Structure I
Amino acid sequence: MFKAINLLARFRRGKRGKAGNAAVEFALIAPILASALVAMVDLGVGFYERMEVENAAQAGAQYAISKGWNPSAVVTAVTSASSLAAISAVPGPTQSCGCPNGTTLVAAACGSTCAGGALAGTYVTVNAQAQYATILNYPGLTSPVTLTAQAVVRTQ
């Protein structure tokens, strides 16, 4: 009788049957947490590779500023500026003349005078591109993703 009263008292207090609740709850939430972790790592690597592509385009532009216009050397500067194996300078670097107009560049003949009275400048446009294959499939995003960057600098 003492055992029956003791068990009945424990049952009424609600202590019976709670020993494995934390394990069951963790088993239910663990796949969601693991998926979120993989997605964060995947997107983090994608953003890192995007920054590498931007840095490669800027390295090509810096080469054009410091060493002068040499298209093949600018391409080499782009491809060797990053540890990404698949980085390329596509489309290739171009040189043009123009006049700045706010945030845009208006094409002009080299040596001509711009609207503000200054001479048209010589500009180099450097592009960089790489492919990033995501680990997971995301809605509205096809893999591989083409990462692109462009840098435009005035050389003269």
Structure II
Amino acid sequence: MIHLKVNGADRSFDGDPEMPLLWYLRDELGLTGTKFGCGMGLCGACTVHLNGQAVRSCSTSMDDAAGKNIITIEAIAATHGLHPVQQAWIDTNVPQCGYCQSGQIMQAVALLNSNKKPTDHDIDQVMSGNICRCGTYQRIRAAIKSAAKETA
């Protein structure tokens, strides 16, 4: 039996310990905000926080998640409104197709949790593993800088 915490709730899993965390979140818990992209941890669409660190849930096994705290896109909003990164995404008009956005936002939140005043270089380095097929990288950077002002 694998025990973990997902979005603040204690959860148990009695299945294949090698199953990707992504499938547990989407298929078992119905948390479909975390997207399947490449299945190999290369595109970032499936990014969640594991003990506060951004990880690719498609390549994180349930065994690796055992005893850990998982946060998904569904839980990053404040109780009184959107997370500053989510609001900056809207204000900066980042999404086009939107498919990668939950992973992009989760990566950006993790960045700002560890670096309150990231430079362009910092943003480019941390966000480089999150692919946006629509090419909204300049707006992503602008949104992160805007959110940084709100979270500093």
Using the calculated result 20.4 for mean count of other Cβ atoms within 10 Å over residues 59-66, pick out the matching structure from I, II. I
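To test your reading of the models, identify which of I, II gives 4.0 for distance in nm of label points 7 Å out along Cα→Cβ at positions 27 and 91 when calculated. Working shown, then result.
On the way: I: 6.0; II: 4.0.
Value 4.0 for distance in nm of label points 7 Å out along Cα→Cβ at positions 27 and 91 corresponds to II out of I, II.
Please state which of the structures I, II yields -15500 when helix-only ellipticity at 222 nm (-39500 (n - 2.57) for each DSSP H run of 4 or more, over all residues; to 500) is computed from it.
Numbers: I: -15500; II: -9500.
Structure I accounts for this read-out.
With Rg and Dmax of the Cα atoms in Å derived from the coordinates and found to be 15.0, 44, which of I, II does the value describe?
Label of the source structure: II.
Just so you know, all these numbers are worked out from the coordinates, no wet-lab data involved. Predicted, not measured: the structure shown is a model, and the values here were computed from it. Cβ atoms are built from the backbone, for glycine too; each structure is taken alone.
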